[in-house]
1. Comparing 1, 2, where is FRET efficiency 1/(1 + (r/R0)^6) of positions 145 and 161 (r between Cβ atoms, R0 = 35 Å, to 0.05) highest?
2. Looking at structures 1, 2, which one was relative contact order in percent (Cα under 8 Å, 6 or more apart) calculated from, given that it came out as 12?
3. Which of 1, 2 yields 18.3 for Kirkwood radius over Cα pairs in Å, as computed?
4. Figure out for me which of the structures 1, 2 the number -3500 belongs to, where helix-only ellipticity at 222 nm (-39500 (n - 2.57) for each DSSP H run of 4 or more, over all residues; to 500) was derived from the coordinates.
5. semi-axes √(5λ) of the Cα gyration tensor in Å, for residues 97-176 alone was computed and gave 41, 14, 10; which structure, 1, 2, did it come from?
Structure 1
């Protein structure tokens, strides 16, 4: 009997040029956004190119900012895997929040959400959504925050990764400080298991 052994998942190894050029873009973007944009486009890895272009989009004049946002989304789509393609959009979404571009925020969140169900392993899926949550929690409104929470509830099981457990805990804590009733509903809606039981014990009467 021959047992098929699954091939190991390829690992992402960033090119040194990507790391160096991302730093160079950050250093010059405020004094020369056009040159920063030109440098960002030469970054070979989509993960780093998207981050650099998001930096340009945050600081550049309106016309160049628009172009940089468009290229940032293309760079994200060119990243190594679905984790990177979704997670790196958090950087561009943060820039869109800072430019008051709600239209782009919603469009890029939609881009990321389409990828979430296919991200493996579960820890990576949780971390990608956690990055999106961080920017939505800080800059967004209840509608955007709930959109991220709904994605987590649909696609991240709290008992299948330590990152997933931690993510549920962090959101429960965030909600509890602002809306205890919503926090109780959030924990009650969790799948029955160790993570839910832990949160109920941890918050006690609050939940």
Structure 2
């Protein structure tokens, strides 16, 4: 009986540090930066996909919950082509630059494999879209721009790897969509980055 109790205590002693290693209990906040790649799913047009940048500031609110402020920026989703009017080719080009500011809840699954963690990500906030369009031909030429801001949301999965208690390497895939005046702006975002926990 004493031998069984000893082995149970030994196993618990070994397992508890493994589950805590991925998020050391004394760490409260974290900051991180990374890169994005978005696969557009806009209503209308045939825009190219875009690379971008992200930054985040987070709070370890609970062992299974982080609260993050995320900033994402995407450079120039581009769409261009040529149409013919009265026998004259008209070249046109459209560009969209997108920024999002979101408050995100990151809910971890109630298990961890040493220094690996998997989470569901749900967020909401504001999206800003800066659009520019131009046409050019011997018949007509011109350009115009528009800047709109409205609400947006995202839903996805995140995977974090902790090589140390202070450093984590994270990947995330999410679906982001806008509401209101920006309805129809949607994309799948892949991101990877590094964070420092303190």
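1. Numbers: 1: 0.95; 2: 0.25.
Top value of FRET efficiency 1/(1 + (r/R0)^6) of positions 145 and 161 (r between Cβ atoms, R0 = 35 Å, to 0.05), among 1, 2, belongs to structure 1.
2. Value 12 for relative contact order in percent (Cα under 8 Å, 6 or more apart) corresponds to 1 out of 1, 2.
3. This value belongs to structure 1.
4. So the calculation was done on 2.
5. Values: 1: 21, 15, 9; 2: 41, 14, 10.
Answer by label: 2.
Rule-based calculations on the coordinates, nothing more; no lab input. Note that the structure is predicted; figures quoted are calculated from it, not measured. Cβ atoms are built from the backbone, for glycine too; each structure is taken alone.
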